[in-house]
Structure I
Amino acid sequence: MELRQIEYFLAVAEHQGIGGAANAIGVAQPTVSQALRSLERELGVALFHRIGRGMVLSAAGRTMVGPARQILRDVGSVDGILAAESDELTGRLDILAFPATASGPIVDLIARFRRENPGVTIRFGDLRDETRAASVIEDGRSEFVVAHLPIAGDDLEVIVLGEQEYLMVYPAGTQIPDGPVSLGNLPSVPMIFVPRGHSVADEIEEAIRVAGIRPPLAVLSDHRDERLPMVLAGIGGSILERSIAETAGDRAVVRPLEPRFLRPFAIAFDPAALSPVGQAFVKLIRTSTPAAPPPSAP
């Protein structure tokens, strides 16, 4: 097994295809295809399912992602040790962030870290499921995750980065008064909700029910990222994180909630498993993030 095979495998996994992987790493598509086939022959398993022009990880491929990323981080750590005399930190930093938390504080931290450590390569990817925040660290898929609290994990350290406010967002032209929208007086606008489970939206929906309001349901969507596009398409209103809602600009009607709903978000990591690059990033976080009190119990 060669290092370039591991790099190509991860690139194909991230881009779900040979073409996107080849473009991202700057090599020809046949080079990626050949390296991937050679790796699969060497391991004796299929790492991907070929679906049309796309590539989807097989069960064996999913199992390999974490160890593969750890190998690249370990190699980066060795490079950093060898380059120690130059006082330049080198290596890889892997961060996965839940889309609603992937702006603001974490981007500022990444920008500052890159300015201070230009020899470090950063992978900043999507954490699709917040309930798996701890497992992606434990499985080696990423050194850091950014997600809303709570983030479960006995060996994880968590540093609060900020607070996310949730807003009501309606299609453009919806006639509602200015100012906060009271949960006890919601307009009769069809709503787009996500299935219940591990979200502050659950608390808001429960508060709506307690207030005796039953807004009509337009869509129950498993695809959280599609809520805003559905609102903009005029399907109905939704409850969205401020960081997402404000991207709508004047294409939607955005109102704060009364009462306000806030949820802290944080970066989590395993302090016992950090690479030298990860340790340097944690040091930056500690010096850049004011100490925050623990979140109050619900």
Structure II
Amino acid sequence: MLGLVILLTVGFVLFHAAVIWLTVRSLLRPPRRTYAWAVARGRPGDPSELDTPRAFESWTFQSGGRVFPVWDIAGEAPNGPVIVCSHGWADSRLGLMGRLDSLASVASRVIAWDLPGHGEAPGICRLGTSEVDDLLALVAHLDQPRRVVLFGWSLGAGMSIAAAARGAPVAGVIAEAPYRLAITPARAVIRAMRMPYRLSLVPAFWIIGTVIGVGPGWNRRQGGMGFDRAALAARLTCPLLVLQGERDEVCPIEDGEAIAAAAGEHGHLARLANIGHNDVWAPDQAAATATHVRSFIQSLNIEPGPHRIA
């Protein structure tokens, strides 16, 4: 009997360790969405392959010794802002496609990049910690940053808030489906993978904190700034629009409410009724979402003039 108990205990420990390892690996190395991924699914692989093709340029910028690919897409509003788009976890520049028509209609240019460990970019996903430095490097690469509006969804939404809170001289921030703490969407992702998370997620985050070099308490105390996106929103000096679905199963509406409220007079929450995490730009919702974005852009004090790459 004792031997059986020992065997079962060892088996449980090994199983638990394997689940933790798989959780860490899944979060730091999400599946990549590349041009080949899009072509294999019959989807457009760049803006020129859309039903209504859009002119764009490809270029790169450097940050932390790595080279990141960028799409620089012509907009339809010569005096509009330059909208810099940061995608979500397990997404890439390709995620811009369903948003592009609405953004291009109010922008002079739309810029999209692949985050570390996503799309065609090198590295691993660091869950929105050091990626903020990369976003700041991209903004610094652009001329006339005060004409820039940061737009991000999910992971990219929090990064956009954090970049503006750290002093990026931008005109405004649009945060689609943001979350306060990284463990919130991670829990939803692991649960969706049908993996046990109640006993594995917390130790996995401790390991992730060590792997990405910010320590075990990074989820609340990252880089001296804090990871909590509501706390960072409180530091904003530019307008913030939060687009949040009331039925978001990954990033709860309560997080969006807290983030918008923390921004005080700078914050505005657009509650999207009956909308989930991936439905903000669904065909039957896109027009309503675009109206919120257009009103926000029109409310900003955008300096007129051409935009150039530095």
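Laboratory data are not the source of any read-out in this text; all were calculated from the coordinates shown. Owing to the predicted nature of the structure, the values given are computational and were not obtained by experimental measurement. Cβ atoms are built from the backbone, for glycine too; each structure is taken alone.
Miscellaneous remarks
- Structure responsible for 0.30, with FRET efficiency 1/(1 + (r/R0)^6) of positions 67 and 179 (r between Cβ atoms, R0 = 25 Å, to 0.05) calculated and labels I, II on offer: II
- At a computed 13.9 (mean count of other Cβ atoms within 10 Å over residues 59-66), which of I, II: II
- Per volume of the Cα convex hull per residue in Å³, the highest-valued of structures I, II: I
- If distance in nm of label points 7 Å out along Cα→Cβ at positions 147 and 163 is computed and equals 1.7, the structure in I, II: II
- When distance in nm of label points 7 Å out along Cα→Cβ at positions 35 and 155 is computed for each of I, II, the largest belongs to: I
- Which entry (I, II) yields the derived value 2.2 for distance in nm of label points 7 Å out along Cα→Cβ at positions 99 and 235: II
- Ranked by relative contact order in percent (Cα under 8 Å, 6 or more apart), structures I, II are topped by I, which has the highest value.
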